[in-house]
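Next come the structures, one after another.
What follows draws every value from the coordinates through simple rules; no lab data is involved. Just so we're clear, the structure is a prediction, and the values are computed from it rather than from any experiment. Cβ atoms are built from the backbone, for glycine too; each structure is taken alone.
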Structure I
Amino acid sequence: MDENIGAPDAHRGVIAIRGSKGTGFVKIPDREEDVMIPPEAVGLALDGDVVEITLDPGLTKTDKGERQTGRVVRVVERARSEYIGEVEMRGVTYRLRPDNRHLHWQFLLTNAGPEHLGMKVAAALDDAGWTDPAASPAADIIEVLGKAGEHETEMRAIIRSGGFATGFPPEVDQAAKALHENQAKIFAEALADPKRKDFRGVPTCTIDPADAKDFDDALSFRALPNGNYEIGIHIADVSYYVREGDPIDAQAQERGTSIYLVDRVIPMLPEVLSNDLCSLRPDEDRLAFSAVFEMTPQGAVVSEWYGQTVIHSDKRFTYQEAQEVFETGNGPLAAELKTLMEVSRILRKIRYIDGAIAFEQPEVKFELDENKKPIAVYVKERIETMLMIEDFMLLANRKVAEHIYNLRKNGNRDAAFVYRVHDAPKPEKIEDLAIFLHALGYEFRSEGGIVEATDINKLLKEVEGKPEENLIKTATIRSMAKAVYTTKNIGHFGLAFKFYTHFTSPIRRYPDLMVHRLLRMHLDGQPIASDERAHYEHLAIQSSEQEMKAVSAERESIKFKQVEYMADKVGREFDGVITGVSEYGMYVEEKESKAEGMVKLISIKGDTFTHDPKNYQVKGDRSGKKYQLGDPIRIRLASANLHDRQLDFVLV
């Protein structure tokens, strides 16, 4: 790695390397568009590295118009300390074929032997020895993860690629054990706090997935003499057990989030906390941080209270159990569930009237056998009790953020806080979306790239139930900005909220833990130094980055299982929908498993097909036959490549 001081006119940024040729893209401050780095100018940079670049004079013509190009002058910092991949033989040398498809190098392995062939390994790059971009970089195997293609090996590889730790350091385990051993004393001290309210006599329940082990949130309900309702949203009081700066907090801060792979959870907190002390388990007294609202039957909030509580959950429902009680009117807390559902429906209706976007996309779930092989895959059903819980969590998150704003406004003081924000989409992204939708036959109104959330909702309603529904939803989501954590409130475009935070999942998200601490400080009138804002902003950025890594790992585990599920179905026919077109082929999503593969253009018999990017289609040169985005087609599975997570289809 070049450690020389960069050129005076150099710009610093993270390089993303994309495409089959290895073109780089670097985002630098004060520029709307990424700077494009041609493959020959990428130098020694690898995907995700922090680099310094210089800009070429003038603009370069590309397929998408004129673009600023540049050249990497030095690598400032590597994105990874190790690289994960499969050992292969190329000629007489052993090579690492990286799992990361954006790493355009086959690393030369200096310490590999015949026993490593077909194994998945972690390797360290010989940075000092790699000085020539034309030569293959050398690397040493530092750990063998197992045989490539096997379930446990692939899950370990995904975990290692994301830089995630599965176990906890000894000092963290020790601290968690001490909390568990002293739980009676800690609980007694909490109850002695006059600020902590007792809700143990109020009907309370949790509603979660059937396989959930950590219960972050509970709902309480009681009817008031004036005809209104008291609805309590009680969240695990992690901040009482995990104090800022202690070993558990330092580890949670580093992890940022729990990670949910297809067969396991990598928790943010040790299980003694996440599944026991902090979890709002049924028939046990538990500490909570609560948002309690007096609400009218019409869903209006009349008054609100925030603070630490002690609760006692009367019932642990699965979503399906709660749904059955609601639908039949029979079972524990039936009256409470009925009223909670009625209020949640009103909250949901108001939210959509105000412009919240209905972005629900299908999620797939696998049924695994004893060897973790997928034997069934299905789309998770969204039942109304799931929506009900979501409605009340959104209410708590919105009102907590609004409360902080009012404290700041009325108290005329600084109110450092961590928000969950979602910026309005960039006009050029909306213009691209409008062109894309027009090609599919949909009219989409946007004034110079400015769009109202109501227009997006109108579009999503129009495509419901159509073959191209998921395709259009995905394209619309990609045109949106990403939601992130920050101390600077700009509102949440997707939810149509002026104020929004994450308060409801401190067991699995570090920003929620920060929000609990900050809310407690604000409630107590405790001053927060102005220089603390920079500290919280740093943690917010770090949490956003960890969230993106976790989402990527979760998607990789799903993609691997989808390909593995399809692997023994080569030769079978399926229904699919075209989700993308390129100069090489058509991307197709299989209807049941939602697995995506490619129909290569050269595999289509009887004609030569050409990519027509302006109309998002491929067209037969002689027949004029067109295949367009969103078209339903019948396909046959030709091959399944587990290493590359790729499926090849042919047209039937």
Structure II
Amino acid sequence: MGLTVTEKVLSTHVGDGKLEKGSVIGLRIDQCLTQDSTGTMAWLQFESLGIPRVKCETAVSYVDHTSLSFKGESSDDHLFLKTSAQKFGAFYSKAGNGVCHQVHYERFAAPGKTLLGSDSHTPTSSSLGMIAIGAGGADVAVAMGGGYFYMRVPKVMKINLEGFLRKGVSAKDVILEVLRRISVKGGVGYILEYTGPGVETLSIPERATITNMGAETGATTSIFPSDEITRDFLRMQGREREWVKLAADEDAVYDSEMTIDLSILEPLVAMPGSPDNIKPVKEVEGFEIQQVYIGSCTNGSYRDLSAGALMLEGRRVSKDIEVILSPGSRQVEQLLLDDGSYNTYVKAGVRIVEPGCHACIGMGYVPGYGHHSVRTVNRNWFGRGGSNDARLILSSVETAIASAIAGKLADPTKVDFDDFDDFYYEDGYIVDDSMLLPPVAQADSAKIEISRAPNIKPIKPQLPPEKILKGKVLLKVGDGISTDDILPAGSLTQHLRSNLPEIAKYTYYYIDKTFASRALEANGGFIVGGENYGQGSSREHAALAPWQLNIKAVIAKSYARIHKANLINAGVIPFVCKDDFDFEDEISINLDTLASGKVKAQNVTKNSEMVLEVELGERDYDIIMAGGLLAYTRQKHS
């Protein structure tokens, strides 16, 4: 029986366990990435392990989320990250060098390798035939220290691509079609593997758009084969030596599959509220909008933005709306300047900001009350983009440009423009790594002092749980709660990423502003949730902040993969229960039988008893009983 691309990469990296569907394995990690939103905590956690230098092949600390430094604390964080990278032997990507995912697949991603990143869109790099997975900062800290990343072996979904995209239809429409078919929960427990003749028609940036937004399906990651397209991209980046061919065997067996005919695909958008609220553009054409934002890690490549410039040749954007562009990386920005595309955007009336995350996470360009913003980003829950009152529409660059010209949601297939062709840089892209600082030699790193401003706080000790957990239900929420719901992104909290006691005060800020103060007053308690609790960002602050508030456990109907792992790493138990609890019910949970996966819980208020379930591997159980991953790791290696 042949192997899938997924199995070929995983099989060469299993360090603990057996590569069998459903079993738990420990993966050797070749590369690690962090960014300034989650990286400050990841590096604080790495430091707490007492390991003098990173042990993975490559570690990169990126500054992209707070690169504009709206608050001085962010500048302090940047210096902390820079000196930590120098101290511990990592690359450091300076503010303005670009979004971590765009820079990483340009400069580091390589076929057959593994990558673990403290950002849920780390799978972007899987476009080059590597296994790239998003995780919490504690998992990344352990991997940087040479430890395995533990995961349950996923099933593999084959997505067969046929035909080719017609003008005005793009890779963003491919992943929106996948979301339309399987929803934001349909990828849970899977790796999405793309195959078929249609793959050969897609460039690496187009594949990166698909693997990036595959995270919205809940999948562990997505992956493309490594072929001649991959080789040519690496050649243009000056890295052809890192290419290896990777393809699924003809008799490879998949757990499920679907086929997408690229030739009949049409422009799609995700209307406000969820990335799977998919509509054909033709059904919502003419919808009133107030803003267009182009860029981000999903659609910030040179291919995307140069194609957008071709659509704007000889045209101007509507005077009635605001249009912003942010290149994904400094390399993209340099290429746009070099080929004249940058000037085209400026002449067309587009505002341009330096490479970075920016509007995607609400760091600037926050839409007004009830305003609709068409964005080439990957998430559009209410509360995303810096405001609970904004309404975000996800689209391709082509749809965004067509809408910018029309001043309303518009169909890009009705706009006449020249085809994009990468021949302009057939001899190679501009490569300038002057804002990517290499690791400091180990002999010199010992002299470096890590810079710590008053805002940077150490993590409190992780302690074993009590045998009986007691407390009240402090908050009850519904289905689809995202990590943005639990702890908002944007200027409200972005400068507090290295200060857990302060950022915890914003836990559930948009849903219940009293939650944090009530949790502290009660010395903790429980949160009750619905289906797919903790979907979205890998932001482990959404688990650490409740832990900081002494939340002992969450009781939900189901969990998103990364958030469940983050809760366990924080020592917060992710129970599953289909029975109902009410706000302020007093609960008592006996942990004597926790290892079995079932415990008895008393609802003291209602004088009733029920069984709570929890899926824990042996290692997960040990982590919980130690008080969290950091405590467990220190115990194991002491």
Structure III
Amino acid sequence: MLTHHAAVKIASSIALAVALIATGGGCAKQPEQPETPVSKEKNNVPGLLTQAFPDANAVRAVLVPRKEWKPFPSLTDRAAWDKADISILKLCADEAEKELAYEWQSPPATTALLISRTGNRSQYQAISYKKRTVLANMILAEIAENKGRYIDPIINGIWSICEESWWGSTAHLPRQYKGLMDVTRPRVDLYAGVTACILAWADYFLGEKFDEVSPQIRKRIRHEVNYRVLEPVLQHPHWWMQPGTGNWNPWISSNWLTAALLLEDNEERRATHVARILQVLDNFLTPYPNDGGCEEGPGYWGAATGAFYDNIALLNLATNDAFRFILKNEKIKDMGRYAYRIHIGERYSVNFADAPASAYPEAYITYRYAKDINDEMMKRFAASCWRGLYPNYVRAHYTRDFFNLFIMEELNATPPFRPFPREVWFPVIQVALAREKGGSTNGFFFAAKGGHNNGGHSHNDIGNTIVYYDGNPVLLDVGSGRYTARTFSEKRYDLWFNRSDYHNTPTINGVTQRNGDNFSAADAAFHSDDSTAVFSLNIAPAYPPEAGVTRWTRTVKLHRNTPAFITITDAAELTQTKDITFHFMTCLPARIEAPGKIILTGKNAAGSDIEFALEYDPARSSAEIEKVLLTTEEDTGVSANWGDNLRRINLRVKSPRTNDKFKWRISRVLPRRAQRE
């Protein structure tokens, strides 16, 4: 997440264009490549939504009244439900059937207190999330069957959730609460919004069945959602409503919008909610990088850009397409296209910030977004992301389920294709990536970043460079660990995987990078042609004064000649020369073969062992390889991504100079026969 100050800096950036060049490859006929726009400044209009709909009166003029609004077929319209995707319904129904005897447990107070006692948030969330997932699946199962078999369990689930003191995560409460909610002061976090959304859809689809049991059920839903969510968001400003607050803004807004549209009976008040949501969404959209890059990383694309699209899709459903205009905006299109532009290979994405390297966008939301912006390449990319499984995490964006049920046939009929663009440059977030040739994962790939060290999901990682070969990691970004109380506290940068000395960056005179608005890159630039791709930047501003660095220019270069290789060159201007150590992170077995050469053993596309050489000047640096020990609860998130295989390569400079230059070469070690040829 960005602070307001950082958001304003991004919004005012003059680097407004995405440079995208992609060349062909693969057997299937490829969709036409998108044109590269020169500038999108005209599309970064502040207040894009509220300019069109400035107040509740303007909203009410296009809003379909609640009693007339039928966003999806009623439970009794079986002919319409026969057109829904049976595979999704069956997957959800099978999960629901396993839980028919589920005990609707509420988290004990002592489990809530763990956030302050041990820092653990997972135990509370496991109980809370499970209830909501079971309830959401049961609603879908009852829609599929329409036999009443799930009505009593659903009622039990609704009543149990309504009895809870807090609908959100204990990690999202003020620290002084120590994990226990002040029930006299309701507040809205991500999961309070999720809960309101699930209850609203339960009321919409099953309300008449609830009334046959007791009128108190729907009355309770409305009371609790109104008290816990709808009233607080109108009456009290929440921090996530401000500019630069990342995924919380559109994610909560999408669930708030669902609850308001489905449960608010007063049409004036209903329009007031929508008008306020538009103001909040503009606070997300206006400072969003105009190159479409998601600073929170690909793991948050679905919760940030995807959730913004959720709002627009639902608004179009509620207004007979009055918000269709926004989907023609080039910035909105590029926000969607980020999902495939950031992809490395079959498994991995560029995972700067809090993102797992194996982050895949959800196929359904990606496909629907692509369809609405009329992007054939993105549609085919979405089809390639379909894994035949329907993930439970979709329940955190429950409105998507009902859209998804009616697009599966189209998704299945779309030929899968991964564009793998040859190079992409996001000039606002300052992320560059390049591969040997477009349309293929074969050979070398690098990604590197500038930007800033500020925001809820950022790491201290300016200048960080990752290297892949045949779509598999050679030098990597560790990503984030499991979230605990420390993750978003003043101790965030005590966590090793958030620090610069556990990224592929230098420690200068014993000093690592710092976090904050003032710690950012300078002079970031990218250039690419048929023979090379070059990214350069000055990383000196990322370090505090005690590092004694005046300028530090890092240049990353992909040499596309045969055989291809990558060089990283650092040119330093220093005021002191105590100690300089370069760090490189890998998950590959590594050994020092000889002074000046480290061998990493990885895999090629066929899964066969191949070797890579990381070469350095042995006269200038000494090398050591250390295994990274994973021992804490946070580390379980790291091991889930990389196993217990992480190694840190440290190259310590023997005699640093005030004006110095360092160079590393990463290449494939060719078999002897190939070397002779």
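Assuming 0.80 is FRET efficiency 1/(1 + (r/R0)^6) of positions 241 and 449 (r between Cβ atoms, R0 = 35 Å, to 0.05) as calculated from a single structure, say which of I, II, III it is.
III
Taking 0.92 as the value of Cα Rg over 2.2 N^0.38 Å derived from one of the structures shown (I, II, III), identify that structure.
II
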